[in-house]
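Each reported figure results from applying straightforward, stated rules to the coordinates on display, with no laboratory input. The shown structure was predicted, so the numbers you read here are calculated from the model rather than taken from an experiment. Cβ atoms are built from the backbone, for glycine too; each structure is taken alone.
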Structure I
């Protein structure tokens, strides 16, 4: 499987770019003719609901409009999450892939966990749209200000610049915050790339068929300054086809809250490549915190692959295939991931150390599968999921998830969630998600989140 992925990954990316080019050329004439008949009334038109397919998690909800004129508008939208999480057991040691003893630093805490405030609208023309985002994460004591600017040429082509997801998984391309719970599943969290600043093109060149092509500064820009970056850029592309209804619910989110009477279907393919740098000096902690190996250790941290050895640079190649259906309150979805880490630039503390004992590449693959059902339409949803990861270090981590969502206002935008996990040898690790590296045991979480 590894050799197949390595032989196909560059071809897949070229295929996605070629497909986009051909489809866009075939559709440009008819779209241009359609556009000629469209005139936007930017003063009297009702507030538009723009699909969350242009900036991943950084697209606002409907919000409320502060003002609107023929030349500009300003809308404010807010997201908030309060959450309790208990990762068990309280004290736990585990062995990493080299047999060394490590500590799983599990949590038991209550937080006003996440805040988003979006200021968005159009300027000069309805086709030129901006979004300025204020993001706060209390659990990591971070507050960031960022944005993006988008220009819609026609339905087939929207060009944009700003903060963008590396589009290596479906969950990076719009569903948040309409996940099963308030954060991602194990396989998603382990395999996915991060967010960066860059430029992208997206659109619907043919009915029910969409694409997204992007280039970014790196794999994950969170906490990284311009002076820390290398000259290597990340690249990514994704295509998805919704052959039956041409949509997959608001934001493409999880769960069939909308109770589709006709089966909604979605099939997708995503790919990301980056030549990633640890983005800090040897002797300092790695500033790059996105890429982890299957025991939860940071790839770029000193001693991860061998004692006294530091990975300074590495290739990151990750692909994913996803498929899902929604019908009468039932949602089924699966995504399979492939990730190869290779071409390591190593710094060795001991000049006599044999670097031949360090793996030349690390190939991991795995999947998640989920199911949800609306027990009481527009009010109560139950769900279950599982992840399995098949890794080069033969740890084979997995988890199983069950939970329920209560929507007291009859809308997706206000949710009370109860979420339970049992994880075995967690490879994912963060202070904002549900997983901590090395944990084996249950996690219980409950939270309330809202979006308007």
Structure II
């Protein structure tokens, strides 16, 4: 199939339904497609830090030979187990990041092991480490030394404040963690209920399940992949320095810019969105719905759906609804909530869809598309056939870990997608394989 034909199918023009269905079906499956990093060797020596494991997992899913190096007793990250959930003593988070990896034991505190690591690094393309700044260098296996052995090496280091500067020195002995990156970035201070709600409701909140670690890992993989591309073109490797506070702050960067513009810090505004409104969660008869109607014509559509058009004059323009005056936006929240509580989530969703269809056909409705979606719980989300069609989850069976289901193939690509070939993480289970292939 030519590139032009693929483009036609992707935009749903000029092709038969069967052609579209066949192409989309092929998109879902990675079978027979290229693994773009199958010539890349990655040494992951991250220790007690899931950021490094997450970064190396991304390389592994795109075909790289990822060698997870840990001491004989194993990486402490193996023991991280929310609610104590584990398989044969291995926590679920570590199992999640065991995709397509080889497990090799080396005690980097030992000089002979460090010599073996140098031999591996001489053949590797990428090294990922999460030790305190300067630790690898003091062992003689930091970027400074390894780049002399292997000039094309991409060396990724993840730490709370990076490898240089006053803060990096001051916090050199503070282990990196998800909560550290959230606290250092200022993000946690912006999450939680409003100040006037009183304690403990107005305390800062941690965002998500290790969102800081995940952002750090994704950014590390992104920087490492670009550095590897540069090295493949020029033969020159480089240092990739990831400071976890920087990485997380980049995700929530616009409050910084707005803070400088306002000359005051962004307030903590709880359930309200910082920039547009309505944009959040509202109660209904059987739970909660998400509503996004920030544009003026979308908001007018929402008023019509909820049969409160009489209120339009007070909230007509987007600047009338910006939540910089908390009392004002609380009043608008309650006005909408009084109406959404009269309906079930399915009724509200249907009302929004029906209005949007009519709006799209009528130039007199102004094109308003208020979005309403039911807030799903994990159990009901997993029942959605959407995930099965996209093959977003896969069951694996490992001799040591048993059967389990993991998210897999996180992005669909027509020609070079990621894939999960195995999930297994026994300590030192690939020692013989690694020694025979790389150290003989």
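Quick notes
- Ranked by Rg/Rh (Cα atoms, Kirkwood Rh), for residues 147-402 alone, structures I, II are led by II, which has the greatest value.
- Mean projected area of the Cα convex hull in nm² from the coordinates reads 21.6; which among I, II: I
- Identity of the structure behind 19.5 (criterion: mean count of other Cβ atoms within 10 Å over residues 67-74, calculated), options I, II: II
- helix-only ellipticity at 222 nm (-39500 (n - 2.57) for each DSSP H run of 4 or more, over all residues; to 500) from the coordinates reads -12000; which among I, II: II
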